[in-house]
Structure formats: structure tokens, C-alpha cells
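Once you scroll down, you'll see the structures, which are given as C-alpha cells.
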Structure I
Amino acid sequence: MTLHPTFKLGSQQPPRLLSIPKTLWRRRRTLILGIFAAAVLAWWISAIVHSRSSNSGWIVQTILAWFALGLIIFRFLPTKGIKNFITGCETSVKDRWFDLPSRVRIATGWIILLGVVFGSVFGIASHSKESTERAIGLLGVLVFQLGFWITSNNRSHIPWPTVIVGLLLQQIVALFVLKTDVGFSIFDWIITLVRTFLNFTSAGIVFILSEEMANENWFILHMPPSILFFMAFVEAMYYLGIMQWLLKKIGWFFFKIMDISGAEAVVASGSPLVGQGESVLLVKPYMNEMTRSELHLMLTSGFSTISGSFVAAYTALGVPSRNLITSAVMSIPASIAISKVRFPEMEEPVTKGVVVVDRGEDPAKAPGNLMHAWFRGARFGLFIVGQVIGNTLAYLSLLALLNNLLTWIGRGFGIQDLTLVLILGYVFYPLAFLIGIPRDELLPVAQLLATKFVSNELLAYANLQTLMESDNPLSERAYTITSYALCGFANLSSLAVQSVLIALAPDRAQVIVKVAFSALICGYVSTLQTAAIAGMFL
């Protein structure tokens with residue numbers, strides 16, 4: 001288990017990255033920041049000049065440069081008046097808003113949401129020939145939400161503002177990324193950055209094997225180094241305090257706009273970055289005090305998305321990284337909304353009203369320096385690689401055994417090639433329809449959805465790429481929607497993650513076991529809902 005120093009909201013200890021000698025910083029702060037600002041400004045001007053041939057390449061450089069310049073400028077501006085003005089406006093708007101009856105507020109939220117949804121489906125130009133294909137995705141979202149409302153643990157306690165905001169965020173992210181040049185440029189830059197970052201592992205592959213081997217597009221060759229490198233990087237970011245700062249900021253965003261507890265916000269926002277097992281460690285000291293709804297949401301958020309360390313594994317199979325990253329981001333608000341419909345909060349969370357990132361470890365056991373943290377991360381990555389390879393081999397072998405047994409039984413009834421995926425393919429047939437898959441491609445996609453649920457998303461993506469290389473590949477629309485629908489950890493093998501929560505919160509073991517399967521279904525449907533919404537824009 002990896003260990004990190006404690007970092008809490010409001011802590012006065014700065015991240016180690018900023019550990020400039022205090023005397024030098026106090027005496028020359030203005031000069032240091034001025035030099036840095038001048039360098040950023042010079043870089044931005046040069047970037048603008050050299051990106052004249054690009055239609056939108058300057059957008060990312062401009063955002064990054066002026067974000068950094070803004071941080072520096074506001075260190076010297078009197079911000080107290082601005083803060084008071086913003087706080088006053090926020091308070092005034094909140095007071096006026098909450099003076100309205102609850103039903104009026106909820107009705108207004110639904111009207112705004114439905115306006116955005118119907119505008120996305122019918123009001124935006126699409127490459128799809130028929131708007132009915134996109135409308136089916138809308139039907140799917142409605143069916144998913146209705147299903148969880150019917151099976152809700154307590155319908156009278158459903159926090160509808162949280163649900164509405166979650167659905168609205170999904171729509172906004174999809175609209176921003178898939179239908180605007182700015183959104184596409186930003187995500188394209190992020191994807192390029194991630195791809196470039198993970199490609200540095202080729203240096204290690206060349207050293208251990210050869211340059212010729214490094215150029216081979218083999219999954220087993222590129223997946224382990226990428227995971228090791230990413231986990232080492234994450235550990236280093238923890239040591240420097242950057243990961244805590246990032247998670248705190250993202251968690252604060254979801255905490256503010258979706259009215260969830262601080263622990264829920266941190267785990268939900270951390271799942272795509274560090275994974276479903278590691279994200280719960282961020283709030284370790286509070287696990288034994290968590291409510292049933294909080295535990296359900298934490299599991300759901302982990303099941304609904306993937307972690308950054310697995311992006312390279314899926315892209316090595318040929319899956320577009322843009323689809324993976326967009327799906328992972330869209331599934332965060334979806335998992336929160338769906339979980340709160342299925343298991344609404346009926347107690348008072350301990351972390352209600354505060355965002356806390358606290359792993360609860362002994363500072364004496366923290367890494368001694370940056371390289372120590374880096375190598376510890378690599379060691380933890382080795383554990384993850386072992387799990388991925390071991391679980392994949394075990395499940396593929398088990399699946400082959402079950403399929404062989406079913407084929408043998410089926411031949412007794414005159415049925416050839418009867419397999420578990422074939423059976424579940426028909427069971428998942430309605431799900432493939434509800435996410436907007438064209439009718440003549442429903443069965444192969446349904447079988448992929450079944451493979452993901454029974455085995456894992458890794459095998460499902462491998463089968464998807466095999467299908468795309470066959471004589472009868474999926475259409476572009478079906479392929480894109482399917483790549484979104486498979487992007488999550490919600491499968492039967494992932495139920496083992498509940499053992500991590502039980503180890504952290506033994507007093508809540510019975511509750512965790514009871515809500516785990518419900519969270520698995522919620523996480524699975526969250527990913528399907530993301531795919532359905534993405535299909536509305538195709």
C-alpha cells in the first residue's frame with residue numbers, strides 16, 4: 001500500500017514543489033514572479049506567431065498562458081473587494097433563488113435540462129442521416145432514469161437538483177467536446193499530451209529489449225510499461241503535493257454544484273485519475289463513518305469510469321483516446337446523479353460542507369525524497385500490472401471453459417456454437433438499441449456489452465478491434481458509441497474492489513457487501529448513458 005502525507009483543505013503547508021528557500025522567496029518574490037511572467041508572455045507571443053497556419057492551435061496556448069499570468073497578476077491586486085463583491089452577488093442570487101418554492105426551482109431545472117437535451121438532439125446539425133437515431137439515445141436516457149427512479153431505495157428523498165445538474169453536465173461536456181472547435185482543440189491537446197507522455201516508456205522498452213521490439217504494436221509489450229510509468233508519476237505528484245491540490249480543486253467543483261459531501265466529491269473526481277481502488281484511499285480516515293449513500297456513490301463512481309493508467313492499455317488495442325477521455329469525464333456527473341436516484345442520502349454525512357483529501361497515513365513512513373516516491377509508485381504499478389495480466393488470463397480461460405461446456409450442451413439440442421456471450425447478447429439487445437446503435441448492428445454490439453459485463457472491458461475492446469478488422473466491421477456511428485459504452489470498470493470481476501473498502505472500513509462491511517452489486521449496475525448504466533448522450537451528437 002502506498003503512503004502519502006496528509007493534505008487537508010485549509011492546510012497552511014505549501015506543496016513541496018514550491019519549497020523555494022523562504023528567505024529568497026520573501027525578498028525576491030516580485031522579481032521571481034516578474035521573470036516568470038515575462039517568460040510566459042514571451043512564450044505565448046512566440047506560440048501565436050508559430051501557430052498562424054493552425055485554425056485553432058493557438059487556443060490552448062492562450063488559455064494556459066493567461067491562466068498562469070492571471071495567477072501572478074492576482075497576487076498583486078487587492079482581491080478583497082472583488083471577493084466581497086462576488087460573495088455578495090452569490091449570496092443575493094442564492095437568497096432570491098431559494099426564496100422560490102422547491103417545486104418551482106425543480107421545474108425550472110427540468111425545463112432548462114430538457115431545453116438543452118432537445119436542442120442537442122433536434123437543433124444541431126449532425127452527420128447522421130436520420131434524427132430518429134439520435135432520438136433513440138434520448139429515449140435511452142429517459143428509460144435509464146425511469147428505471148432507477150422505480151427501483152430507488154427511497155423516492156421521497158431523491159435530491160432532484162443533484163440529478164438535474166449531473167445530467168446537464170453530461171450534455172454540456174458532450175456538446176463542448178463534440179460540437180465546438182474550442183472544446184475539440186482542448187481535448188485534442190490533452191489527448192496529444194497524454195499520448196506523448198506515455199510514449200516516453202519506449203525508452204525503457206528499447207533499453208530492456210530492442211528498438212525493433214519497441215516498434216511492435218503488441219499489447220503485452222506496451223501496457224505494463226505505461227501503467228508502471230503512470231503510477232510512478234502519480235506517486236511523485238503526491239509527494240510534491242500537486243495531486244492533493246488538483247483533487248481538492250476538482251472535488252470542490254462537484255461539491256459546490258452538485259451538493260454532495262466532501263468525501264463523495266473527492267472520490268468521484270479522483271476515480272478517473274487514480275482508479276477505483278486508489279480513489280477511496282483519499283478519504284481513508286472517514287470510511288467507518290460514511291453513510292450507506294456515500295459508500296454506494298463511491299463504488300458507483302469507480303465502476304462508471306476508467307483510470308488514467310489504463311488509457312494506454314486501451315489505445316494499444318486501437319481505441320481512440322479522445323473517446324476514452326471524453327467518456328471518463330462525462331461519466332463522473334452521470335455516476336453521481338444515478339447513484340443519488342438509486343440510493344438517496346437519508347443521513348448526515350461527516351464531511352458534509354467540507355472538502356478533505358486525507359489518506360490517513362503515518363507521515364513517518366512517507367517517501368524520503370522524490371525518487372523514493374517515484375520508485376514506490378513503480379512498485380505499486382507492478383502490482384496493478386500483475387492483476388491485469390493475471391485476471392485477464394484467468395477470465396479468458398474460465399470463459400473458454402464455460403463456452404466449451406455450453407457448446408457441448410447446445411449440440412445436444414441441435415444448437416451449434418452456443419456460448420455465454422451469444423446468450424447474453426440477446427439479453428443485452430435492448431441496451432444496445434437504447435444507446436442508439438443502428439438496428440442492423442445491434443447483435444454484435446450487444447455481445448460486446450455482454451463481454452464487458454461478464455469478463456472485462458479489456459477483452460471487450462480487443463473483440464471490438466477484431467470485429468473492426470473483419471469483413472463486416474461496424475459503421476462509424478456504431479463504433480464510436482460502442483467505444484464510449486465499453487469505457488468503464490463495471491464488470492463482475494471488479495466486484496473484488498469491495499474488499500478494498502471492507503479493509504478500510506471493517507465496521508461497514510455488511511453495508512458495503514449489500515450495496516456493491518447495486519453500485520455495479522449503476523456504474524454500468526452510467527457508462528451506457530454517456531454513450532447514449534454521445535450518440536445524440538453524431
Structure II
Amino acid sequence: MIRIRPEARYNYDFDKFKNDNISFVGAKAQIWIEKEFTQNMKARIVLQDSALWGGEKGSIIGIDTANDNTRQSVGIREAWVESKELIGAVTLQVGRQILKYGDERLVGALEWNNVGRSFNGFRLKIDKELFSTHAWIMIVGEQDSDVAGNSTNLGKRNSFPIQYNCPPNSFSSSTCTLTTELSKQQQGDATFTGFYNTFKPSDLLHIDAYYIGLYKKWLPQNNSTILLLPNPETIPRDSRYDQLHTFGFRLSNKTTPDKKAKIPFDFSIEYAIQNGKNGLNVTPNWDILNTNVSTVDPLTGKTVTNSIYKEKQSYDAYAFAFDIGYTIGPFRFGGIYDIGSGDPNRKDGKVATFSNLFHSNHGFFGEADQVSWVNMVGKSVNFTWDGGKFGKLKIAYWIIDKQKRQDGWYDVTGNLKEGASTESATNERFKDPYVQSEKGALDQRGVITLGKNLFREIDMIYSFEYNHILWSFGGSWIFAGDAVRRKLNDDSIYPEFRKTNFLPQAQFGYLMMTVQF
């Protein structure tokens with residue numbers, strides 16, 4: 001398989017004063033080897049080259065594929081061995097493998113991306129006519145290097161790499177500063193597990209029930225208070241684990257391998273909840289007096305303030321998706337309603353912001369990839385024409401709002417877009433909305449000033465096959481809403497210090513060429 005896709009994005013931050021327009025050509029090439037040793041034993045290796053044209057140092061003189069400084073190389077997308085009927089009906093698949101389940105909203109291959117997603121681990125499978133059960137354990141983080149030359153990027157390289165700087169001729173330790181070279185929180189081992197079950201009572205209905213677990217270990221904070229003072233936290237960071245549990249179900253009549261229904265009416269419903277503990281201790285909600293204790297660091301002279309009372313921060317989030325359509329001849333008319341929960345107060349004991357996990361988000365919430373299944377309410381109507389050899393045309397209209405105005409805007413990867421929309425991290429319900437300053441309210445705005453709508457989007461995609469090449473053209477027009485406008489035209493900043501200016505429109509376009517062989 002060879003795929004080449006030029007892309008262009010214009011004004012994705014909706015700021016007239018910043019030039020964030022980008023265009024590039026991405027390419028992906030794959031070749032695979034699959035060998036069936038016996039009826040019950042099979043192995044597969046997929047080699048993949050993912051490239052950004054012109055992105056290497058040698059590109060300008062034409063040796064970007066053969067110089068010492070290149071960062072891009074052929075990699076292994078898949079490398080697994082499968083043993084069928086290992087124990088009864090159980091099949092074992094071991095190695096680097098692609099996971100994709102349901103509509104790929106939480107576990108997907110991310111094939112739109114030029115790199116894609118795969119995991120290293122073990123998977124047990126039972127696939128029958130009326131049901132299938134898959135269970136897996138994947139290693140997504142390893143803090144320890146091996147003894148043969150493979151080193152990890154996680155874990156502690158040096159426990160306390162610090163610098164202690166004092167002004168010349170100073171006899172007071174309070175004027176000295178301590179600088180750390182590593183961030184305070186270092187990620188250690190991480191494991192991704194799952195138990196996914198599909199019941200198949202008929203060709204008109206499949207029922208999925210699943211559990212997905214993501215467990216992360218965090219190593220000690222690297223700061224002076226750990227070096228010199230007793231750890232003020234109730235539980236040291238090195239004994240904390242971030243444990244995110246996701247439970248969900250999915251109902252759908254799109255039962256064919258290409259996710260289509262066998263009748264004109266099609267639907268898909270999915271609901272998921274998340275709970276667990278993230279390993280952090282925060283000030284409890286009931287401590288309205290904010291009872292604190294202060295300690296002076298004997299090395300730097302700085303005062304460290306911590307709350308006396310603590311509670312463990314826990315996950316409490318949910319997501320919902322409903323996709324419905326009706327086909328009349330070559331035409332399909334559809335509608336979509338999505339919710340990903342947000343958090344009205346990101347400093348309290350509950351994390352209500354949904355985690356999108358290992359998704360394949362492209363196309364679920366618009367073609368422009370402006371948002372993920374996190375703190376959002378998405379509504380869409382769409383129209384598809386399937387003209388057979390003349391190609392396929394799809395037009396969609398989206399409205400994307402925040403589920404909680406106080407929470408932020410999360411991009412297609414699920415990460416917070418800091419400073420991109422109005423926020424109130426601690427739910428400032430009674431804050432004076434008319435106070436101005438040089439820097440503004442930042443993420444502590446009064447709730448009354450928060451916007452709801454992120455953007456509206458119009459998408460158009462046309463694809464067809466010609467001369468053994470699958471061609472696809474796509475374009476999106478995005479119109480930002482009040483949550484973005486109120487941030488960029490920020491009334492909490494003195495006008496003379498304002499460095500942003502709202503420009504409401506953004507565009508996205510691509511041309512994709514794919515050859516399968």
C-alpha cells in the first residue's frame with residue numbers, strides 16, 4: 001500500500017495576529033509478509049515507512065533517505081504470531097498488533113494518521129458465530145531499560161539532578177535558588193488492558209459490552225521539598241498509581257465487515273462511563289476554610305504551603321454517541337449526536353473530563369479534526385451519495401458546543417488547547433466579570449462570561465477510483481463560536497495589552513491518493 005496526502009490548514013487558532021497557516025505532504029508506504037505455518041499457526045510482519053516530504057536535513061540535496069541525520073526510517077507496524085486453538089477455542093496473538101473495536105471511538109487503528117497506532121502485548125481471542133470475546137494486556141510504558149542496549153525514555157535517569165545558584169558575596173541562603181533539570185512528575189510503567197465482548201443474535205443487531213483499563217505508575221517528584229523536608233503529601237508520589245477504568249456498551253445493526261447495515265435503516269448507540277483514582281491528593285470540598293500549613297525550605301528559603309486535609313482525586317466521567325441513518329437508493333440521510341463529559345471544577349476531588357483513550361477520531365466530529373470526544377456536545381446532519389463507479393460524495397454540517405463551559409477545549413488527540421477558549425478551572429461562579437488587568441483572567445474567568453459554542457463546521461468529501469488509484473478530495477469550513485471569540489477578544493485584559501484579534505473563519509483541505517497492492 002502507498003498513500004500520499006497533501007494537506008493545508010488555515011487559521012486554526014482563529015487569531016488574526018498569528019500566522020499559524022500550515023501545509024505539508026505526508027506519505028505512508030506499507031509492505032507485509034504473512035506466513036501460515038500450519039492450520040493453527042500464523043505470523044505476520046508489516047513494514048511501514050511514514051514520511052513528511054522535505055522534513056529531513058538531506059531533503060534539499062536529495063539524500064534525505066540516506067544520511068546520518070535522518071529521523072525517519074522504515075519501522076515495524078505489525079509483528080505478531082498467532083496460535084489458534086491454543087487451549088480449546090482460545091486463540092493467542094502475541095507481539096506488535098493493531099487493535100480496533102466497535103466504531104474505534106475508544107480503541108482504534110488511527111489509519112488516517114500517517115503513522116497509525118499499534119500495541120505490543122498479548123491478546124486472547126474466542127470468535128464464534130454467535131459471540132466473540134477478546135482480552136488483552138498491552139505494554140504502553142516501561143520505566144526500566146534492558147541489559148542488551150535498548151533503553152527507555154521513561155523513568156528516572158537521575159534521581160535529583162539539581163543546580164544550586166547563589167549571588168556572589170551573599171551570606172544569606174534565602175537569596176539562593178535551586179533549579180531542577182527534570183520535570184516534577186516522571187511517568188513509569190503503564191499497562192493498557194481490555195475485555196471486549198460482542199454478542200451476535202442476528203445480522204440485524206450486534207451488542208458489545210466492554211471493559212478498558214489504563215494503569216500508569218508515577219515516580220517521585222524531583223524537587224527540593226523531597227530532598228530536604230518530609231514529603232508533605234499523605235502518600236508519596238512513588239507509591240501512587242493512576243488507574244482509569246472504562247465500562248461501556250454498544251448497540252448497532254451495522255454488522256457487515258465494512259460497517260454497513262443489511263437494511264435501509266442503520267444505527268449505532270454507544271455509552272461509556274469512567275471511574276478510578278488518578279493518584280493525586282487535593283484539598284477536599286468540605287474544607288471551606290482552606291486549612292493550610294506553611295513550611296520554610298532550609299535550602300532555598302522559599303515557603304511551601306500545603307493543605308492539611310486531603311482527599312484522593314477520582315474519575316467520574318461519561319460519553320454517549322448516537323448515529324442514525326436511512327438509505328434510499330444511492331442516497332443516505334443521517335444524523336449524529338455525541339456527548340463527552342467535561343469538568344466544571346478541575347481543582348476538586350472529581351475528574352469529570354472524559355478520556356478519549358486510544359481512539360480513531362478523524363471524521364467522528366468533523367473532517368477538520370478540531371475536537372475529540374472530550375467536553376463536547378456534537379450535533380450533525382449529513383448526506384451521502386453513492387454513485388458506484390462515479391464515486392461517492394458526502395456533505396455534513398456540525399455544531400460543536402462545550403458540555404461544561406468551565407472546562408477547556410480539547411483537540412483531536414484529547415489534549416487541552418491551553419488559552420484557546422474561555423475557561424474557569426475552579427468554577428468561579430461569583431467572580432466580578434468586569435475586573436480588568438494586564439494579563440486578564442486567564443483560566444479563572446467568572447462563569448457568567450464563559451462561552452458555550454466552540455465552532456460550526458461544513459464538510460465535503462468526494463472519493464472515486466480511477467486508473468487503479470483511489471482518489472479522495474476533502475474540504476472543511478469552520479466558523480468559531482462565542483467560547484473562542486470571548487477568549488480572543490478578551491474583555492478582562494486592558495485593551496492596550498491585548499495581543500489577539502478574533503478572526504472567525506478557518507479552512508481545511510486535502511487531496512489523498514491511495515494504491516493497494
Structure III
Amino acid sequence: MINLLRTFSHYKKICRMHFPTLIHTSVQLTHINSNDDNISTLILDSLHEGLNWKTLTQRFKSVGFTNHLVQTVLLQLKEPTNSRKALNLFHWSAKEMNVQHGTSTFCMTIHILVKGRLIKDAKALLETVLSNPSSHDNTRVLTVLDSLLNTYEAVDSVAFVFDLFIRTCAKLRMVDVILDACKLLFGHGFRLNLTTFNTLLHVMQKSGKIDLLWGVYRHMIETRVCPDEMTMQIMVNALCKEGKLEKYLDIVDRMCGTRCSVSAVIVNTCLVYEMIEEDWIEDGLLLLKRMLQKDVMVDTILYSLIVFAKVKMGNLNTAMEIYKEMLNRGYHENSFVCSLFIGAYCEEGRIDDAIVLLEKMETLGFKTPSETFSLMIKGCSINGRFDDGLVLCKKMVRLGQVPSCSSVSEMIGKLCENGRTEQADEILTILLDKGFPFDENTFSHLIYGYCKDGNIERATAILFEMEFRSLSPDVSAFTSLIVGLCKCGRLTEADKYLEMMKSRSLLPSPNVYKELISSHLSKGHKTRAHQLNREMVGTWPKTDDS
């Protein structure tokens with residue numbers, strides 16, 4: 001199966017200088033405040049003494065505190081045993097010494113706190129720096145992450161800091177660029193843990209960020225983080241929210257031949273299927289390989305998805321070879337793959353092959369899905385097999401199914417173009433009685449067909465029926481009717497429909513104007529013809545026929 005898928009940094013520790021205890025601290029600092037290393041050592045010693053804020057402030061009131069100075073001291077407090085002193089320094093320097101901490105200082109402190117397992121304090125600082133209103137949310141997320149990465153080694157930090165960062169972003173609903181953040185972290189060698197992924201997926205599912213959710217789940221699989229039951233529950237809930245659960249249950253059933261209720265199988269099938277459907281075929285096959293290695297995909301489904309990929313790529317011969325290999329390995333034929341080949345045969349104009357395979361499906365006891373019938377009807381219509389298309393359409397109705405709107409529109413259009421408008425009208429009437437989801441195009445084809453056949457009364461009746469069904473006749477419908485009326489010499493009615501067309505903000509084409517002008521001139525209506533010509537030139541300046 002693997003072969004099948006293949007086809008397709010150290011910092012030196014800063015030494016602390018020891019000074020005797022200062023008695024007149026503020027005086028002495030006046031002479032050494034230009035030396036940050038000496039000052040940082042004095043601050044460090046004072047913190048180790050456990051001095052309170054008031055004493056610290058009194059001792060260092062003459063020092064000009066900067067982010068650089070604070071960071072210098074923080075680096076000497078990076079060991080877990082000093083994490084509370086680092087937090088004390090951070091807050092004291094901000095509150096008492098009026099230091100406006102930069103992003104780097106925040107991140108250094110966060111690293112030290114996470115190392116010292118002061119998770120609540122680290123999370124509070126993360127929320128503060130991420131909530132800074134000075135920049136857009138997306139920019140702020142990536143800026144903070146970049147700073148965390150840049151200060152990671154200097155503090156000898158731990159990877160969990162990035163899990164905490166992602167979880168905090170999720171809590172703050174700052175998830176629009178979170179997938180980019182996850183990929184950036186992975187590129188630097190940091191893989192998030194399962195709990196972090198589940199937290200992120202849960203927030204995205206609840207907030208309706210479904211596209212992002214599937215991107216994160218895909219990244220999770222690609223980075224070899226194995227989902228658990230909670231992950232699957234979140235993803236199934238997402239499928240429900242999208243209204244896709246029933247669709248993928250049906251697809252999996254058709255691949256397996258029996259009902260499959262394993263959440264992981266349904267979710268993973270959905271992920272790969274949609275990747276292939278959206279032409280991310282190579283990525284989809286690579287992901288299948290990862291799933292095979294993790295043993296999270298049923299072999300029948302694996303083969304079926306590979307066949308789907310090859311059919312989508314137009315490699316029918318390869319797809320058939322893979323399908324035969326599947327059968328040779330003892331797996332049964334399935335409805336999903338048969339439907340794939342039927343659709344491919346129809347696209348290539350191999351209608352006879354498609355019909356043979358459809359009959360084979362019925363012999364095997366497979367229920368033919370409405371999508372497969374619709375593909376067949378459309379294929380028959382495009383290739384001039386009108387009778388076969390009508391037979392299939394009526395068969396669907398007997399089975400309690402209704403073809404797709406696009407396939408019926410194609411069939412009706414081709415029938416009308418070929419002088420079989422009455423048959424088109426008859427089958428549409430049958431479909432409408434069965435709840436067919438009609439649209440404007442289908443009725444426009446009938447109007448064109450009846451006008452072409454000279455049956456203006458029936459064409460007019462279809463136009464009225466459209467409005468009765470709350471459909472707005474389009475440019476095509478009005479054009480067919482106006483031209484048809486002109487050919488029958490019924491110019492008063494033709495003019496009426498022209499005005500109706502314009503009143504609905506539909507633009508008559510130059511051909512409509514020319515047909516009307518020609519018909520009025522043939523009747524001797526020169527004034528009306530000139531009026532229509534001026535109107536046409538005003539609308540279409542390059543069509544002056546005068």
C-alpha cells in the first residue's frame with residue numbers, strides 16, 4: 001500500500017559579580033549608573049535579599065530604568081528557582097520605575113515563568129501583551145510569536161510556552177492567523193501537543209471558523225499528532241454544523257458497503273475527499289500515506305480515495321488498474337467507485353460504457369445515487385442521446401429521486417434546440433409534480449423552443465407560469481419571445497415585452513432591436529423604426545444601422 005501511495009544553540013551563562021552590601025546605595029549608584037552590568041548586579045542582589053518594593057524604589061530611584069536594563073537582570077533570573085523574583089522585577093519596574101515594557105521583555109518574562117511552572121502568571125502576561133490595542137489582532141499574534149521565538153534560547157526556555165501561547169490566542173478568539181502560527185512553530189521544530197490542538201479546534205468549531213478548523217486538523221495529522229476521542233467529537237460536531245455529516249456518512253457507506261459509524265473514519269474521509277475535490281490531489285495522497293502509517297483509515301476507503309484522485313486527474317487507465325488491484329486483494333466492488341467511473345465515462349462521451357456500468361451496479365444490488373443518474377442524464381444530453389436521457393429521468397422518478405437542476409436544464413435545452421420542445425415540456429411537468437427544484441434557465445429553454453417552433457401562445461403561457469412560480473424571466477426568455485413575436489408579425493405585443501424588459505432593468509441586445517426595427521420597417525412603421533434605432537444607438541453606440 002505504501003508503494004501505491006508513492007506513485008502518485010548555546011549561550012554562556014552570565015556570571016554575577018558580587019558586591020558588599022550597600023549602605024548608602026543611592027549615593028553610590030550616582031557614580032555607577034552609566035554601567036548597566038554593575039547596576040543589574042546591584043538590582044539582582046537586592047532582589048535576592050527579598051527587599052520590598054518601597055525599599056527597592058528608594059534604593060534605585062536615581063537609576064534610569066530601560067527595557068535593556070530589565071532584560072539584563074531577567075537573563076540572570078532565568079532559572080526556575082528565580083521565576084518569582086523575575087515576576088517581581090517585571091511588575092515593580094513597571095509600577096514603581098515607570099518602565100513601558102516592550103514585547104521582548106514581556107516574552108522573556110513569560111519564558112521564565114513557564115520554566116518555573118508559574119503558568120497562571122505567564123498566561124496573564126500573554127493575555128496582556130496580546131490584548132495591546134496598538135496593532136491589529138493578526139499582526140499582534142505574529143509579532144508576539146516572533147518575539148517568543150527570538151528570546152527562546154536566551155532564556156533556555158521550554159516548548160510548552162508555545163502551547164500556552166496558542167491556547168491563550170484561542171481563549172481570546174484571536175484565531176484568524178493561528179494556522180500560520182502553528183506552521184511557523186512547526187517550521188522551527190516545535191510540535192504542539194494534543195490538548196492544545198483540541199482547545200484550538202473546539203474554539204474554532206464554536207465560533208464557526210470551519211474552514212480554519214479543517215486546516216488546523218489537517219496540520220495536526222501532517223505533524224503526526226494522533227487525534228483522540230475528543231478530537232473526533234469536535235470534528236463530527238463541525239460536520240453537523242456544516243450540514244455535511246449525512247453526505248459523508250453516505251459516501252463512507254458506499255465505499256464500505258455497510259454502515260460505518262467510526263468517527264475517525266468519517267472525519268478523515270471527509271478531509272481527504274475535500275482536498276481531492278478542491279484539486280489538492282498530491283497533498284491529499286500524501287495525507288493518505290500518513291493515515292496509512294498511523295493505521296487510521298480503512299483499506300477499502302483508502303483504495304477508493306486513490307481511485308477518486310486518479311479519476312480527478314483524468315488518469316482513467318491508472319484508476320482502473322488500482323481498482324482491479326483492490327478487487328484482486330479480496331475487497332468487494334463498491335458503489336462509490338462505480339459512480340466515479342460512470343461520471344468519467346460521461347465526460348469522455350463513452351455513454352455506452354456508462355450505461356453498461358450502471359446496469360452492473362443494479363445487478364450487484366447497489367442503490368444508484370441521484371448524483372450518478374444526474375451525471376448520466378447530462379452526459380446523454382450533451383452527446384445527443386436524448387431518448388436515453390429521458391428514460392433515465394423517468395426511471396429516477398419511479399425510484400422516488402429527482403435529478404439535479406443543472407442536468408435537467410441541460411436536457412431541456414438540448415431537446416428544445418433539436419425540435420423536441422413538447423417532450424421537454426412533458427418531462428418537466430412530471431418533474432415539477434415530484435418537487436423538482438426549478439430555475440429560470442429551464443423555463444427559458446422552453447420559451448426558446450416554443451418560439452423556434454412558432455408556438456407563441458405556449459411560449460407566452462410559459463412566461464406567465466414563470467411569474468406565477470415567483471421566477472423572474474431573464475434576458476434570454478424575453479429575447480426569445482420578442483424575436484418570436486416579430487417573426488409572427490405581432491409587433492404590438494413585441495413592443496410591449498420590450499418595454500416590460502426595460503422596466504425590469506434588463507438590457508435588450510442589439511439583435512432584439514434590429515429584429516424589431518426590421519419588422520417595423522417591413523410593415524411601413526418608419527417612425528417607430530427610427531425611434532427604436534435611436535434608442536439602440538443610445539444603448540449600443542457602435543450599432544448604428546442608419
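Quick note: the coordinates plus some simple rules give every number you see, no bench work behind them. In this text, all values refer to a predicted model and were calculated from it rather than measured experimentally. Cβ atoms are built from the backbone, for glycine too; each structure is taken alone.
From which structure (I, II, III) was Kirkwood radius over Cα pairs in Å, for residues 106-393 alone calculated, if the value obtained is 23.1?
For Kirkwood radius over Cα pairs in Å, for residues 106-393 alone, the value 23.1 is produced by structure II.
Of the structures I, II, III, report the one carrying the highest value of distance in nm of label points 7 Å out along Cα→Cβ at positions 194 and 434.
When distance in nm of label points 7 Å out along Cα→Cβ at positions 194 and 434 is calculated for I, II, III, structure II comes out on top.
Where does the value 3.5 come from, among I, II, III, when distance in nm of label points 7 Å out along Cα→Cβ at positions 218 and 490 is the thing being computed?
I
Can you rank I, II, III by volume of the Cα convex hull per residue in Å³ and just name the one with the largest value?
Structure III comes out on top.
By the measure distance in nm of label points 7 Å out along Cα→Cβ at positions 98 and 402, tell me the structure among I, II, III with the highest figure.
III
Starting from the value 1.00: which structure in I, II, III was FRET efficiency 1/(1 + (r/R0)^6) of positions 314 and 330 (r between Cβ atoms, R0 = 35 Å, to 0.05) calculated from?
The structure behind it is I.
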